[in-house]
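Please treat every number below as a calculation from the coordinates, not as lab data. Quantities reported herein were computed from a predicted structural model and do not represent experimental measurements. Cβ atoms are built from the backbone, for glycine too; each structure is taken alone.
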Structure 1
């Protein structure tokens, strides 16, 4: 039995090593390909440059950074209140039969390919914005709406789990002190689950900032700095997805350098998420 357990332990350790090795190899490959152009152009010039013109040898990704941040912040502003509200409803208010209908729908939402979200945005959201605001429709707002829908499953599922993890003694003690059900939820239960809810928001943010296909289809892909939420944008992921197919030489290395910046953003978000206390209410 001890030999069998030792073998299982070694197999699991080997799986963990493969996972870590995969991340290290990806990191090495991206940095190896992208670092030369950052060295040549200069890190600050690359990050703060306002013009992206590969044919002229000009590589500035500041407009794409702004585009990614605007689309992500817009998605959070739209998606977080809806996601947390839905999580509270499922955890505290919904009857089992109703929850049994809503949860599969949320899981289905998580399984829809991103290109389908892009098609929906292209056929429904973009024409609606175009008709309402009398512009081209491809904009920060369109991207934010679609990304908000895409991050809902992440926020809802993790937030609901966090809320359900709060000891029932908290709620019972609040009710025994004379608070209403709503007061117990929003003044006791939700604050106690804040660590899990914050982790859900950060993971949703990572999902939004890393999305590619849907964003390419509905944001207009302009390399100019947006003037408003109705202006077209290009995100970091969109920049790589659009141009990598025909890029070569220095242009290709600039796209890998864009990947380094995106990779740094994602790693930062994951680090912040891991720093959040896992214990509910801590």
Structure 2
């Protein structure tokens, strides 16, 4: 089988503005391949890579829309990714709690707040999409059993109070109920399952994925790589990469190993990088949330 090189690894990295030596990023990354003549080990209707907010919500929506076989694959030993360790904050306009507290808000107001906070570089269409569907997403978490404090917060960048926070004050207050709901709906969940690359057809279409079973993060890997055919599609719900020091330095050379970050340990960018190699376009890749180690 020949490695897919639609953009060329070195050419792609150079295209992101990275100087010589950036190939240091490559050894830990996934490698996509042509699917010609491949032996499929299993077939799945909808494959979801990543078990954070996006992956769990996508699984629930897929089941609601009639998908029979939806499976989530998570690299780490635990589910939730970065989403499980954030502050459990959820901002949405025109919510029942705002109405109860007499707070006037709107999608337009939330978008305006976000544009102002973005200092001219935010994508208005994406912000509008988020604001327009925020209440819908919040309701999904409530339906799944998430519990929030009985008051709203007005955080920096918001002109009114519109932010809910889970009673446990972390994202696990959302991911755990969503994970439970997924399983109630019949979604199959796999941990210690590492994405190793796409399997693509002659026209570049994604036919499936390579997945390493029994993956143990940071250790020698005894796990077997299997080929999974995705009958209706692959949903990539994994985008964090700030724990990959070489890859983040390719975007901002000042973010070396001396600088900590808020990403979970498994946020090393394999899936994101392979999406780029197949033609996905990154947005604001150099904006990496970090903190100084103390």
To test your reading of the models, identify which of 1, 2 gives 38, 28, 17 for semi-axes √(5λ) of the Cα gyration tensor in Å when calculated. 1
I have 0.00 for FRET efficiency 1/(1 + (r/R0)^6) of positions 38 and 182 (r between Cβ atoms, R0 = 25 Å, to 0.05), calculated from one of the structures 1, 2. Which structure is it? 1
Value -8500, calculated as helix-only ellipticity at 222 nm (-39500 (n - 2.57) for each DSSP H run of 4 or more, over all residues; to 500) from one of 1, 2, is from structure 2
Taking 3.1 as the value of mean projected area of the Cα convex hull in nm², for residues 134-173 alone derived from one of the structures shown (1, 2), identify that structure. 2
